[in-house]
1. Using the calculated result 4.4 for distance in nm of label points 7 Å out along Cα→Cβ at positions 15 and 151, pick out the matching structure from 1, 2.
2. Hey, P(r) over Cα pairs in 10 Å bins from 0, in percent derived from one of 1, 2 reads 6, 25, 31, 18, 7, 5, 4, 2, 1, 0; which structure?
3. Identify the structure, out of 1, 2, from whose coordinates distance in nm of label points 7 Å out along Cα→Cβ at positions 159 and 175 was calculated to give 2.0.
4. Comparing structures 1, 2 by mean count of other Cβ atoms within 10 Å over residues 7-14, which one has the largest value?
Structure 1
Amino acid sequence: MGTTKMAEFSGVVVYRRDYRERDMLVKILTDHYGFKMFFVRGARKRGFKLAAAILPFTSATFIGTINDSGLSFISAVKEVNQFQAICNDIVLNAYASYVLGLGEAAFGDAVPLNSWYAKLVHVLKAIDNGIDAAILTNIVEIQMLGFFGVKPNLVNCVVCAESQGTFDFSQSLGGLLCQKHWHVDPLRMHLNRRTIFFLRKFSAVDILKIGNIKIKDDTKKDLRAALDQIYNNEVGVNIKAKHFIDEMKTWPKEILRNSQDTQTKD
């Protein structure tokens, strides 16, 4: 039988959906309990007092009942803040949704994230503050691979442990290959030096210390292609926000601009 306790906790609203006639289910990334689903009674009623606190991409201190199994409940909130830029920009919203979706897929429900709670919140703040959302997402993707059972060696050659020189990436061998051993895997990914450099750098960077990041568009495209190949072949998670990001690449700039303007006006 599961346990129930009253608790005060910090969290970020991931998403919400209507439930029954007047209620909502709200998924929150919490600091101590991981991703939890909360039942919020009366959330769809006009004038609901906690309405602002259960909007997606809202951070707050919540007070409520935590159940080990089944739904938990929220009774009060304080220190409510919203990630305004993420809420008002369709592109930033998509990347932030994907980052949280990766976290949810990696850890599952009701599993404490430990240090990754602070990391994910820091990434959301960085996206909201204008740091390149695509690159921040790449960093999260690389560092989360281990939670999906894929932990490539991005430190040195998987054959001889060489750590200097020119490298490529081998999916079948699970890591870097120095130039002397490229022949070992004829199907290596043939990544350029800049892409390898950033894959290695991003695998080791301290997310909590990330400052401004500027990378050329061509390199960003190469990184995206490399990580797509690794995730598609080795991980296979299906996150709706990622499909949306991929679709946005085909949209005319006018549509993106109009979507952003509409969200800002709303």
Structure 2
Amino acid sequence: MSSNNDSIQRTIIVAVALCLVCSVFVAGAAVGLKPIQQENRDLDRKRNILAAAQMLQPGESVDEVFATVEKRLVNLNTGRFATEAELKEAGVNVDSYVQQAAAKDPALSTSLKGGNDPAGIKRRAKFATVYIVKDEDAKARIILPVHGYGLWSTMYGFMALENDYSTVVGFGFYQQGETPGLGGEVDNPNWKALWEGKEVYNEEGKAVIGLVKGSVDPNSPQADHQIDGLSGATLTSRGVTNLVQYWLGSEGFGPFLAELRSEGV
């Protein structure tokens, strides 16, 4: 009996010791790999920004191309580039600022409710990161972060605009959890290509770009503002429309883009 008890005891001790050793190795690997994982996330983000602006060609270095892009913060409350004084007061650094994290901080964001939140984001950060690409005439195209809720997930993406700040260069999501084959078609290159050349604003300056049910009628007077809907994904399609109209509208980047147009930047 004693021999059996000793055997069980030894088995438990060996099992516990093995678990502890494995835990140490796993924890060490997680800590050791964290910088690499962060580097890969940063690289993927840069790749998606460049893809939206159609700046990255096969074989080119992401870091080298991204070096031509200027990162700045916009104060969404004023519709202007954030000043050094505003950033200092808020304790914000341009290089380390993470908009998603700021949106969860009451000191750096605004709560949205009901009709003020068509994109379903709940809170909007005070500052938003934008990316600027200047051409040979020093006129800037701009890449804007956008996000909003679809059917199952919050979709995060980038929209790039020409230097008229209304014509779409490209658009795509880098993070989404919609239904594969349905709402997940937001990742389909053929669908993303439909956004190129579309106009965000109508003659009154209202953000009207959005998805339609089925295919766009080329003879429609609104065709320049419309994109084919996602087949079988009505709620995801509606979510995409809501988020782009919100972020390019009066509560998002609308006043900022209007300011750029008026200045002829």
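Read-outs throughout are calculated quantities, based only on the coordinates presented, and are distinct from any laboratory measurement. The structure presented is a predicted model; accordingly, all values stated were derived computationally and were not measured. Cβ atoms are built from the backbone, for glycine too; each structure is taken alone.
1. Values: 1: 3.0; 2: 4.4.
Going through each structure in turn, the value belongs to 2.
2. Numbers: 1: 6, 27, 31, 21, 11, 4, 0; 2: 6, 25, 31, 18, 7, 5, 4, 2, 1, 0.
Attributed to the structure labelled 2.
3. Values: 1: 1.5; 2: 2.0.
Source structure: 2.
4. Working: 1: 18.5; 2: 9.9.
Going through 1, 2 one by one, mean count of other Cβ atoms within 10 Å over residues 7-14 is largest in 1.
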